[in-house]
Structure I
Amino acid sequence: MENTDTQVNKESFAAARFIKEIGRGKDGARSMSREDAQLLYGAMLEGRVSDLEMGGILLAMRIKGESTDEIAGFMAAAEAQMQQLAAPAGNADGTRGNHGNQYAPVVIPTYNGARKKANLTPLLALLLARRGVPVLVHGVLRDAGRVTTAEILEALQHPAAQSVQQAEAQMAAGQPAFIAIDLLSPAMARLLAMRRVLGVRNSTHTLVKILQPFKGPALRLTSYTHPEYFTMLQHYFSQVAPHGRGDAFLMRGTEGETVANTGRAQQIDWFHQGQCTTLVHTHQTIVGELPNTPDEKDAAVTAQWIQAVLDDKIPVPASIAEQVEHCVLVAHMLAERAPPAS
């Protein structure tokens, strides 16, 4: 039988040399190379970093902030162990583009939910799916003190997928698919849960918002909450993100969600092949009369309001309708330019 101590030594990962660089405070810390970041985050995902070192790493990165190379390294490690999905081969109505589906998938991360106002991320997903766009929503099922997208979708009779295969089947049937991060990447879910232990967010909260879980190109809807993340993500999508993974829309989050604000239009930047184009400019308020919105934020009331919009009893908020149109156009362009399936 193999000696237990030897096995522990073989599996453990010594993180001290990394902490020495990143743990010198906001002004004294140095960023890791992309290779070192991938090595360290891979060990964190594999559970080979001790609890003490893990706490030191997460807090050091929280204080220092992530560089673009670190995010790229972390992402490479995350994608190496993440579940991947295949886009539907054709639309639900049988129509096909030149190379399969008429639209590339749209990926919507949802990790914040509603605190003060209704979470309309499910409306965005359902409107896109109604147009024939494959939609994958990924995030958390529950979050104390917030109303999650998963809860609202469940109230709308769109339960979370229990497997990658079920999510693929839902998209093929023309429905938006919701998949929990616990299923998409159990290792990342474990690192997200450390917020409950440490009391602060960590780098994984940034990573999950820019995941691309499809084997082929997709359009990622991404958001930020602080200006420094806007700068970092601009550089990431312009200079670092692999072009073959598809495009990204970047906007300031609506309570952290990637759905357009119904009362104040945010800037939306489109990143394609390293080039940035501003699709929507910031407005202090939406032009014209403010839209009718849910009176409460709870899942049942929000679901009822969303169903009324889908039934054409309430107009789609103008900012969300505009966001849908941009998504449809870019998803179609990505599908048309994709290489033929082998």
Structure II
Amino acid sequence: MPLITAPVITPPPEGGGAGTPVPLPEIGYATATYTDPSGRVWPLTNEAAGWFTLADGVSGLGAAPYELTSDAHPRGGARLRYAQPQPRAIVWPLYVYGDTHVEFVARWRALASAFTRTLREGPDGRRPPGWLEISRPDGTCRRIAVYYREGFEGRGSRGSGIVSDAAAITLWCEDPYWIDPVEIAVHREAGALGSFFTPYPTVSSSQVLGETEVTNPGDVVVWPQWTITGPASLITFTHQGTGESFSLNPASPNVGHGALLAGQRVTITTDPPSVRYQDGANWVGGLNWPSAVLWGLAPGVNPVTFQLNGSGPGSAVDLRFNPRYETA
């Protein structure tokens, strides 16, 4: 059995570039990086880094896996009732080398630590993920949160582990969808107020509160974050396509603040559900439970209504989300 020999290349300083695009299965030419929970970026398609991707073994970058629930049909066959996206597994083979055994081992240990660090609890008791990012030659990129599962073990064959070795790493993704790291921001504000008695027509911005449209360019539903700036006495957001809506009353007994004054802000997160005033106070009790539905944005154009009772100059809604996609 032939052995892979390491090329003699002087590695660049830590944090070097991701390298030139290489052909990856399921997605075509791209470069890849891995960002560990500490924030360090590891190039995966740059041979000069001291390791590189064995592209022929990469898998799991295509469409998300689904579990289908069906009901038997009386005339034969079945009818699809529900499709549940499942966690994704990505296999990423890496070849690691060094000019000496000591250099190889140092790189091997550092990479193993970077991936397994995703399984260690942070100060808050949570396990922060790493991020696998795929970049295209046109400058666009998509990323996915990953956790190490298995595979950083080496080939175990004769001659391996001296100055080079390969590992087929399996990364587990609790959310199977890829995310565009470039956030989309939508701003809507109260239109200019004009006098009914003024004999000249007035024109205000088209980006105003009320009925409007928000476009989600991704493949799947996204769960946005909303920031509302006062003045406002009652906040109601409605998705006209589904009829789902929710309202926030700052004067609710569960909040006790009173109407938002000019410049005061409250942020509503839809996943996980959260309502926070600008000082961090929890305002989730101000929602109109149990009928409140913190709705998401479906792919394509979404007809919505942003209603702020008691609005005036400065009243605004800022919506932010990152599109989500089936493939890298």
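Here helix-only ellipticity at 222 nm (-39500 (n - 2.57) for each DSSP H run of 4 or more, over all residues; to 500) was derived from just one of the structures I, II, and that gives -12000; the source is I.
So if we calculate mean count of other Cβ atoms within 10 Å over residues 48-55 for every structure here (I, II), which label has the highest result? Walk me through the numbers before you get to the answer.
Details: I: 15.2; II: 20.2.
Max of mean count of other Cβ atoms within 10 Å over residues 48-55: II.
Once FRET efficiency 1/(1 + (r/R0)^6) of positions 256 and 296 (r between Cβ atoms, R0 = 30 Å, to 0.05) is computed for every structure in I, II, the highest value turns out to be that of I.
semi-axes √(5λ) of the Cα gyration tensor in Å computed as 34, 22, 20: which structure among I, II?
Structure I accounts for this read-out.
Each value in this text was obtained by applying a stated rule to the coordinates, not by laboratory testing. Since this is a predicted model, take the numbers as computed values, not measurements. Cβ atoms are built from the backbone, for glycine too; each structure is taken alone.
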